[in-house]
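Below, each structure is written out as structure tokens.
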Structure I
């Protein structure tokens, strides 16, 4: 299991704690420091089965500053997340051929 984690985010910390409490073996990827590329994000999108906009934090200042719109094509939004990883919704848990966005954090337990 890989958790894309931001330790400054309470929801991300809560998801990690829930997984650890249940003995899950989790590899933590601090995606702000180890930013995913467009190919990583495209792969994640496929695992999640969602549109790119559903993977984004649209209320982040960077979303507006970059001139993004909820109607932009997926490739534009994926490139924006690769350029500015704080736009990626968090936390994200990936296991095998499945992934889930941990909003609310308890959703990560669905992959155990």
Structure II
């Protein structure tokens, strides 16, 4: 199947974030997420049953992964990637305007469709 960018809706996630759900099946999904620079503060954490891989397309981000034993906080930039196991707390703060991530999820996030 083909997913043409011109036909994909840009969804507003929150005041700081927009997202396009790209190619997907029941088992895998790509999303492109665009951020405005966030105000400094605590990293908002979340978790989900989906395994996730993130690739930084543009900008820089402060990410945290908290597996319950250790909290790993790092700055990532264009070209870096991150793996988030299923059900592990994680989150980020965008450090620049127009930061962009490519996220892959398995299985696909039905809540995004």
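One of I, II was used to calculate mean count of other Cβ atoms within 10 Å over residues 17-24, giving 13.4; which? It would help to have the intermediate numbers written out before the result.
On the way: I: 13.4; II: 16.8.
Label of the originating structure: I.
Given a value of 20, 18, 11 for semi-axes √(5λ) of the Cα gyration tensor in Å, for residues 25-80 alone, calculated from one of I, II, which structure does it belong to?
II
Given a computed value of -10000 for helix-only ellipticity at 222 nm (-39500 (n - 2.57) for each DSSP H run of 4 or more, over all residues; to 500), which structure among I, II does it belong to?
I
To test your reading of the models, identify which of I, II gives 0.45 for FRET efficiency 1/(1 + (r/R0)^6) of positions 9 and 97 (r between Cβ atoms, R0 = 25 Å, to 0.05) when calculated.
I
Compute volume of the Cα convex hull per residue in Å³ for each of I, II and report the one that scores greatest.
Across I, II, volume of the Cα convex hull per residue in Å³ peaks for II.
Bear in mind these aren't lab numbers, they're just calculated from the coordinates by the rules spelled out. Predicted, not measured: the structure shown is a model, and the values here were computed from it. Cβ atoms are built from the backbone, for glycine too; each structure is taken alone.
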